[in-house]
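So, here come the structures, one by one.
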Structure 1
Amino acid sequence: MNTVAEKRSLMPRIVVLSGPVGSGKSTLASDLTDRYGANHIRTQEIIKSLAAQAGVPLPNERKALQDYGDLLDEHTDGAWVADAVDKCIGDSADNVELIIVDAVRRLAQIEALRDRYPARVTHIHVDAPTDVLESRYEERKRSAGPLQELHSYRDVALNKTESQTTSLGQDADVSIDTDRCSSADVAIRAAAALRLDVSRSARLVDVLIGGQYGSEGKGNIAYFMAQEYDLLMRVGGPNAGHKVPTKDTAYTHRLLPSGTLANSRAKLLIGPGATLDVQLLLKEISECGVENTRLVIDPQAMIIEDSDKAAESHLKSTIGSTGKGGGSAASRRIMGRTGGGEEPVRLAKDVDELAPYIGSAADLLEETFRRNGRVLLEGTQGTGLSIYHGHYPHVTSRDTTTSATLAEAGIGPHRLRRVVMVIRTYPIRVGNPINGESGHMSQEVDWDKIADRSGHDETVLRDNEKGSVSGTKRRVGEFDWVQLKRAANLNGATDIALTFTDYIDKQNEDARRFEQLSEATVNFVEEVEKVAGAPVSLIGTRFDKRSVIDRREW
């Protein structure tokens, strides 16, 4: 174990707070401790402990604490606070990174800390107008806390040391007037001054997006990449199924991130823009063995009701919709803002069964960013199904591009590092169960031609190519180069993940390295890179745990 001297050499950061009684020191200390995992040193508790060690009976009242604190200053020239910090560091099993000292009342106390920890002490002074302090003190007295308070705020200020605390503002590195501020405002201002939050230039989010009509193989790619991330996040709704190659049999995720079973240490997050089928989600949580300490669902996520599914039933035969209710729920969310509509709007926070998982997506993201944690944000469906950029009306009920996915998650574009756009060698669309038609495809082709070109069994292709959610047969088309260029531009693709290369040549199933792919496949990859203006960094050769050739340089 490290000695105190060795730990001190590791240079913890020490934040000392000063200010008159009622200025908000303890609230600020608690907020910073909760938010940043600091060690919180309360000088009131140190005074009580030192008095007990000296055999001095000390009543739990403010005046007694003031007087004994003055005595300690007289005997140690203020060094007793620095001694307490040394003890905190020495007693800690781990290296101490941040210490909040709540609070100092003399300049000598601060100088003793600066002598022992050069350049590591930041002094924050908080204050407020006298009338505000008086009002806060009266409120504190009414709250009947454990500490016996004096009769009035003026009595508090009769202590000579206390009366001089305002002057410490001249020494402070940071001074904050807490009047006309909430406690959260003060904490944000202090954290900004201390630069405790990760830089806004830190790009920690990678987005996985579909570049065609969905079913591009995003689940397989997300499952492969998941081990590299601290937080896995998904938006969208249950109308998109992402199949992953788990050990024993394939599993299809409908609402949880596709890396859930690939990386058990990663936290899971469902963002505020998601639409949720409660029973489906609970079933998936149970099947995947997800604890409530691991999964966070934002309270703003929208709940799909049975009436939403019923309202979409006719869309199955008109536009080939999956009819899972996401679009109807999104519509009700918009139209129900004034309380209108037959079905009340329910958000995730209104569902008792989801209560153990409810938490702020913004808070978890900020916490992850503060630790420089990596986030994989998984989009659903594909760019060609975007309500704005697809061929209307055969589109889904939301925008499916990178920018919309970030918006649904609540992540600013300044956090974006990579956009991995997943495309397949032959784009598909789920067919309409009535007439097979479900929207635009550039050049539709039959499965027998693909089987003939690739060496695959046509029957196997047809059996495999069914919607993971709808179960209906898929239409397939020739690779659409116009679509590739447009999707790469819309999504800001930095990388391409190319899947189903075995549909070019079945022998690609055995490829483990790029040079083992067929010559036609290598040529195809090179042309994709030219048209997309982005490298093909990941290549899927089949549906399997070891099916991705990784060519990334990041």
Structure 2
Amino acid sequence: MPTDCISFSETNYFIPLVCDYLKEKEELKPFYNRFPNLENFKVQLEEKAASYNSEKGEKRTTLVKVLQEQYENLEISEATAQNIQSLGDDKTFTITTGHQLNLFTGPLYFLYKIISTVNLAEQLKKEYPEYHFVPVYWMATEDHDFEEINFFYLHGKKFQWNPSKSSKTGGAVGELPTDGLEEVLKLFSAEIGAGKNAEYLKELFKKAYLEHSNLTDATRYLANELFKDQGLVILDAADRELKKFFIPKMKEELLSKKSHENTILKAEALAGLGYGVQVNPREINLFYMEEGLRERIKERDGKYFVHDTEIEWTQEEILELLEKEPEKFSPNVIMRPLYEEMLLPNLCYIGGGGELAYWFELKDYFEAVNIPFPILLLRNSALIQTQKQDEKRKKLKISNKEIFLKQHELINKKVRQISNIDIDFSPQKEHLVDQFQKMYELAEQTDKSFLGAVRAQEVKQLKGLDNLEKRLLKAQKRKLEDEVTRITDLQNQLFPNQRLQERHHNFSEFYLEYGENFLAELFRELQPLDHNFKIISF
């Protein structure tokens, strides 16, 4: 199948911080350890082994045990079972991505993240065959932003989950009961109709959400069904036994606010370079959790309390609770990366632009607590188009780079190109500026008080030319209405609501059409160390 690619910066959809990172700009090097290339993984591997394997294997043993318990009621592939078991071996390392528990995977980039992770693990195995590399999907089960995950789009329609009124949606989303998803299945089934691929999707949705009692188990089932053949390991780190390993760092956070102290300067440095700050660290970057509740912990005058509640503790009380029930303490976006890197023998985190942006704030924090900072890799991105759409694009003489332009820019550019008259008044404007330059010189030599009048006339006449150019362009758009409509329709198909397709469409839209071949093609085309945006034609 034909493919093409352009740089991430040429898409105009990715933040400058990420584009500059891919260009390895010198000013960003203080914010990460190693750029993602094959050679750097060898050094990363050695550094992580020296740190992680020095703990006498207790962490690895517990990790294997917890994963086996979490997979107890799932039918798993031999590849996944072997990957879980191999985590007990000192020569096994992980490649990790994380994501929210979006309904039916949410937007397409959920798949791109996991495929990038699987493919990188396989590539590293070929390069370093004496080691084993496990792709891990870290489920964001403790997240509490329900409104961000309770829907997906198919054929331009929004399929939204509305839980029963008795369900509390303010706590960790992983605990949410799957009540109310029968109605989503009915609407989804009616939309996709019959056929082999449609029946597979219906059964997948039904088994995931109607045969599992909470969102964590449903998402684990779904991701396992889609990626078990590739040996993906799915981890829910909201586990008492796993949280025990994080107690010392959470205690340090409560007593000395270490994360804030060691991230604020990096955040300010990024802002000073003009990149802005993705996440502002809080003084304490921990939440308190219980059923239906996940709220941030604050400290004032030696007392600790939970925001917007009446829950409070003395220092002694909160430290005692932390030791007894660590599962009630949840790291936020600043501390979650540290928990992940402490818990896993991880080499690389794969994420989107926004995720990498907050990781760049964390390097000093990792150094302060003596945990190796992982390699950061931007996930693969792609635009999927049908052969028919590709042919339309070519007939309209739109390049793959041009299709990413803002719609008004694309239309204006194409109208100018296909018009039989010149709608670019740049030469006239340049000529006008030259003429006025002579008038400025004349005013300087005679009466400088005329400079303002000359400038006003120049602005007026240039504005007049701008207006004439716009009117002419508008007239040509009307004359070329058919071409404008076709350009607009094509771009709207590929960029729904003028957004990247991968941030809108659900995978089911393409699976319905292409079946298993859809995922197989993505695995072939999405190569994680190829730092370009892919255009894939089916």
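Every read-out reported here was derived from the displayed coordinates using simple, explicitly stated rules and does not represent laboratory data. Keep in mind that what you see is a predicted model, and the values were worked out from it rather than measured. Cβ atoms are built from the backbone, for glycine too; each structure is taken alone.
Structure notes:
- P(r) over Cα pairs in 20 Å bins from 0, in percent, for residues 207-518 alone derived as 21, 36, 28, 15, 1 - corresponding label from 1, 2: 2
- Which entry (1, 2) yields the derived value 19.5 for Kirkwood radius over Cα pairs in Å, for residues 151-278 alone: 1
- Once relative contact order in percent (Cα under 8 Å, 6 or more apart) is evaluated on every structure in 1, 2, the highest one turns out to be 2.
- Test item: helix-only ellipticity at 222 nm (-39500 (n - 2.57) for each DSSP H run of 4 or more, over all residues; to 500) calculated as -15000, pick one of 1, 2: 2
- Of the structures 1, 2, the one that 158 was derived from, the read-out being volume of the Cα convex hull per residue in Å³, for residues 303-446 alone: 1
- Structure (1, 2) behind the derived value 21.0 of mean count of other Cβ atoms within 10 Å over residues 383-390: 1
- Each of the structures 1, 2 was assessed by Cα Rg over 2.2 N^0.38 Å; the largest value belongs to 1.
- Entry that produces 1.46 once Cα Rg over 2.2 N^0.38 Å, for residues 79-358 alone is calculated, selected from 1, 2: 1
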